Structure P
């Protein structure tokens, strides 16, 4: 992460053997460990700084191949305000055409997504 710490244009996250449940439990354990000797209240910020992707921006687009529209315990905490793009192709079949269409869908929904983010 040190090698790319100053990069600001794009972040690509690839998750292997990952579940949101495990990440959230990890965040809670870390936050509780930090608070054992101090203030007992735990905030959202305390949890987020102890999660696997602390410091990474939340995704703008989540690509879920195979046409499924469920997240399957994947990045549940981070995808509250992102576009879920679900092309019907399987992962090995995804092409530039699919990715471009996902970006077009994001652009079409950009104002709505930003409006929702500002309300939070």
Structure Q
């Protein structure tokens, strides 16, 4: 997980712009590196990341962000996050259990949630 506050601050500042400019909706994996001046440079934004367990980069990233969580539990939370976001986007009723067990209901890790181009929530 990213522990340097300066990098986390850059994520909070730049990701809404990436989300807005690319029209991102739903769970997306974004890869970035620091340039020689320490600025984040995004080079891959994947709106359909693989979902296989345990090899998927998205699943591994979720487990890295929430290391105290069980692997299969994290996988379930990734899937539930996808379902909850789709339900929200298309105004569909989603079971309460799904909404209560997403990546955004965990503590002790880091995840960002954006609506349009603004940060609407994060965990740290």
Structure R
């Protein structure tokens, strides 16, 4: 024999990886369990029933003393939270859109300076009028 490779050691070392299972097949897993090279153990929070953790501490819980037996959900300080509703349209812009939806149209805004003819002469206003 030129070289000896320990495949069992390589497979067991692959279990230490990120995935936890590595490249271990079901046959190898059964064999290693049979040889007691690996074993499954339950973690400290292992349960057979599903229980909902409390998220709030109420005044009733404090009065009853039930908060001592209650299991609370841990805080997540990295959570972003609900987005804030900021910024609203000006009320006159809302009125403007409603009026436009009723069928009215806006005046052209490119001509701010109007001739005095339409404001004075066409309305038969005398030339000596102070306005």
* Determine which structure produced the value 109 for volume of the Cα convex hull per residue in Å³, calculated from the coordinates; the candidates are P, Q, R. => Q
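Comparing P, Q, R, where is distance in nm of label points 7 Å out along Cα→Cβ at positions 7 and 23 highest?
Details: P: 1.8; Q: 3.2; R: 1.1.
Structure Q gives the largest value of distance in nm of label points 7 Å out along Cα→Cβ at positions 7 and 23 among P, Q, R.
Who wins on distance in nm of label points 7 Å out along Cα→Cβ at positions 31 and 103 among P, Q, R, i.e. which is largest?
That would be structure R.
Every read-out reported here was derived from the displayed coordinates using simple, explicitly stated rules and does not represent laboratory data. Keep in mind that this is a model prediction, so the values were computed, not measured. Cβ atoms are built from the backbone, for glycine too; each structure is taken alone.
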